[in-house]
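Below you'll find the structures, each written out as structure tokens.
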Structure I
Amino acid sequence: MKIMVRDAPPRTIWALEQAGVHPLLAQLYAARGVQNPQELDDALAKLLPPASMQGTREAALLLADAIRDDKKLCIVADYDCDGATACAVGLRGLRLLGARHVDYIVPDRVQDGYGLTPPISERVKASGADLLITVDNGIASFDGVARARELGLQVLVTDHHLPALRNGRIELPDANVIVNPNQPGCSFESKSIAGVGVMFYVLLSLRAELRQRGLFNAHNQPKLDTLLPLVALGTVADVVKLDTNNRRLVAQGLKRVRAQALPAGLAALFVAASREVKTATTFDFGFALGPRINAAGRLSDMTLGIECLLTDDAGRALELAKALDAINRERREIEGGMREQALIVAESLFEDTTQAPPAICVFDADFHEGVVGIVAARLKDKFHRPSFVFASSGAAGHGHELKGSGRSIPGFHLRDALDLVAKRHPGVLLRFGGHAMAAGCTLNEDQLDRFEQGLSEVAQEWLDAATLTRRLDTDGALKPEYRRPDLVDTLHHEVWGQGFAAPTFSEELEVVSQRLVAEKHLSLKLKHRGEPVDGIWFGHTEPLPSRVKLAFRLDVDNWRGERRVRFLVEAAEL
């Protein structure tokens, strides 16, 4: 592990400080690419305008006409937290704006597979709907969109995933309207917006169209900002890059959550996760609430998660949140067993675990396809290699198909790698899609070896020594005057996440004493600039030398009524 220090341009730090930003925050922001104080203004008025996202105007016209004509609308959701929150935002928002007949369908991960398929379109038609709306999916659903159009349905695709490549060219499904910032010709600056954010922008545009038609004015129009807690949750949980616009969406959502202006389902999830609403953080969204919603789509039925986000009944919300919590505990147990088995398989592929192959592929007939992505992430973290984990598909009529989920390391674009494998080895991949850091694919079981070989070849070509060196970017040494509980509270209050990493400091520290806690965590007594401070390294058992360079985050520990700063160790440079 190489611990590095981010560059923080002094002139930028100075400019931020002159604008009234705390010196520590000024350093952290400058190191994350913030150029001027205006980027830190999280006011709703500063959001990128809806008109700049291609298709929002056409979507608004389509939806406004449907509401006028009292048509039946059906949302086709995805089975992760982004898809669930996008569905809830769509349903709540459309109802607020006057739609009287809005329902939803969420595909089953095992039975239906991903996205809008022809059978899903047929189910939408059978439900009596006139207009089909996808959220967080649809951009690559050529057959599903075509079938919907054949059946006489109007189709609005809202998505944020990359469009499909066919024969080296970008192609789009034949929907009535497509809203996706990653489609060709869209000038919307925030290409990293989540699916829930795209749906929120469609609603903003629809409200503007309804104002223009005289149904509302600026004083009596529905307040769509009530949806921002859900937008924030989906954005953080989907691990999209927190660019300036996404940070504004998340900050606005967090403000409402902390003011206890949040849907009953979110409040119940905070209770189920033993988290405090008044001090909610992006960490709560990403590691407490998001996994509980995701667990429903992985092991059960995402309808549970969506219903939790839709209900306004506090009692019903708590009941659903407890059910989601139970499913998440089951997910952790399954994941733990799969992770151990996957590590055994992966380590059997090479004698020296420090010399892992350029890419890792693992399959076991007993793996549950709902958690292959999580296990792939664990393998990627352990070996610092692009990693794919496969499980047998349980979909009807697909007896020998494998569904795989992959996670990558910086510098290796996983979706592009799959595209190259598909070109070099025609017929190996039945379906694939995703992003730079996460992707999925489906293949026949007898093609697994060819896929593994093809992916390893691409990895061998693309990965160099620098990319394969595990590194952790940090914010350097922590000044002793910043080691204060109130300042740690300030840091926790800010918006951190993917592409805008939470503060991590690094410096050489003296290890005064160390002991194991619960046989799997290293509890530490450290000296920082001559002053004692407690530390803990979760999931680490190997003892440390008396002096060592550590990377650590800051936390506050309550001990006998006293709030003390504690170092959460992330890595050691040995």
Structure II
Amino acid sequence: MRIITLHCDYIKFKPLKKALKQPEELSEEKKEEIEIKECLVVLTAVEKPDTINLVTELVKNIEEIAKQVNAKKIVLYPYAHLSSNLSSPDIAQAVLEKAEQELKKAKYEVTKAPFGYYKEFELKCKGHPLSELSRTIGEREIEGKETKSKIQETEKYDYKQLLREISRSKLDTTKLKDNDHRILGQKLKLFSFNEVAPGMVFWHNNGLVIYNELINYWRELHKKADYQEISTPQVMDNKLWKISGHWEKYKENIFITNYEDRSFAVKPMNCPGAMLVYKSEQRSYKELPLRFAELGIVHRQELSGVLAGLFRAIKFTQDDAHIFCNEDQIESEIKDIISMIDEVYKKFNFTYHVELSTRPEKRIGSEATWNKSEKALEDVLKKNKIKYKVNNGDGAFYGPKIDFHIKDSLDRTWQCATIQLDFSMPERFELKYIDKDNKEKQPIVIHRVIYGSIERFIGILLEHLNGNLPLWLSPIQIRVINFTDRNTKACEKLVKELKELIPNIRIDTDLASVPLSGKIRDAEMQKINYIIVIGDKEEKSKKIAVRQRGSNKISQATIEKFIKQIQQEIQERK
């Protein structure tokens, strides 16, 4: 059995038509749209090995999570997409009905979504660390028990069969919109996915250009803001994750491995590594604020049914930063972070709204600490005249946070950037610095991301712009096309000249002996920013014919003027 629990502000759902010949019978009330507010939604897939006996363990898991997020309302939602190994409808329905009964006995307000129907649903998931959890029921790891897989070596194997099994997966586009980032990624040769690594991106050259350019921009901003870039290991002893609290909170989503009788975790977060870098030497108050930035690759276990291209992945890169400071520096540091976030989002023409998430029911730290940290965040927002909404009870278990929700061209909102104030992890890791009075004091940590996940940000950006990336991000910025074969040498000469005059320009040619209209159409489909056509007229006048993406207008320009325009556009990242 597989479940995903979503702590939601609300969920709305409505049955549309029968998915089974004999679905459950519905009252007139249940045929209409139902809305449940402030609830824990449990997406549930009952699988072939499952029986009614698993209900006890299912209910135990749901109760455990509900208590952690202080949810009183439970929505049981049958969701077949989580598994390709589903049980019979009779067993699945019986399991859900039994779970409903048991949860009601435990004094929860339970709503079971209609079984055996195609349904539309809409939900708003909260943004705290426990808001999205996936679990497998019936195959739980037993704490303290070590298991080792036995690898049986065979002399022969059918490598051709293995090759067929790992062949590139075909993207099913039947349910995707034309501007879906997965379709754009395929058309523009940006990235692909393969079942040998579920939820992990295979970046192609064109996609890696976008990825690297976003990182170059990020590095420039952080160097200017006096951040030190660090890099921490991918795999670390589970002792570290027990100290940080992630072992308790995220164990179900952590990849675990063993080495020389020690249990290791593939890192799901970058924070603990940054704590160890800080702790590696004695620190002085003169070093504060100490800003560590890390483009950290993390891995988180997710059920295959929820993976969604770049939007929901198992492996992704977080543009993390951890700022170690004292209380007097909190306000100015957060103000600077907000300015950086604003600068980045304006660069991509994103609008956004801000939410202040306060102390959750299940938390660590004293009330005095929470009062102080919440006030610090609120004061910054008020002093900078930033409009915000209070999201009560949605903070991280170790501290409150400011979340930034960007809006794209499709009117969707995405929570990307976040700023979190943390008094807890420095205490757990016993972080210290020597103050001016020569006494040891504990720093405060500000956690923050701007892109959030670089992969996800690229997906959002591709759909927001329908693949029409600005010049500085485009994998192919310029394409030079010959009018006829006799103009080929002039095209090759121009490409060589542009490469010499504009360092790192991304330029190619289409010199095929096919009609000009077809070559221009192909360049437009590839979303290339500038198309240069050279014919006899251009060779004679020493000018070039330039066509900008999306425009039917062709302008004549000197090479010098075009180069100046391109250099300025790239330099200013317009």
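Observations on the structure shown:
- Answer label among I, II for the case where helix-only ellipticity at 222 nm (-39500 (n - 2.57) for each DSSP H run of 4 or more, over all residues; to 500), calculated from the coordinates, equals -12000: I
- Parent structure of the calculated result 7.1, given that distance in nm of label points 7 Å out along Cα→Cβ at positions 137 and 561 is the read-out and I, II the choices: II
- Top of I, II by mean projected area of the Cα convex hull in nm², for residues 121-304 alone, largest first: II
- Identity of the structure behind 0.95 (criterion: FRET efficiency 1/(1 + (r/R0)^6) of positions 257 and 489 (r between Cβ atoms, R0 = 25 Å, to 0.05), calculated), options I, II: I
- Origin of the derived value -0.62, -0.76 (log10 I(q)/I(0) by the Debye sum over Cα atoms at q = 0.10, 0.13 Å⁻¹, for residues 393-544 alone; candidates I, II): II
- For P(r) over Cα pairs in 10 Å bins from 0, in percent computed as 3, 16, 26, 28, 18, 7, 1, 0, the structure of I, II it came from: I
- At a computed 4.5 (distance in nm of label points 7 Å out along Cα→Cβ at positions 89 and 473), which of I, II: II
Where a number appears in this text, it was derived from the coordinates with a stated rule and is not lab data. Keep in mind that what you see is a predicted model, and the values were worked out from it rather than measured. Cβ atoms are built from the backbone, for glycine too; each structure is taken alone.
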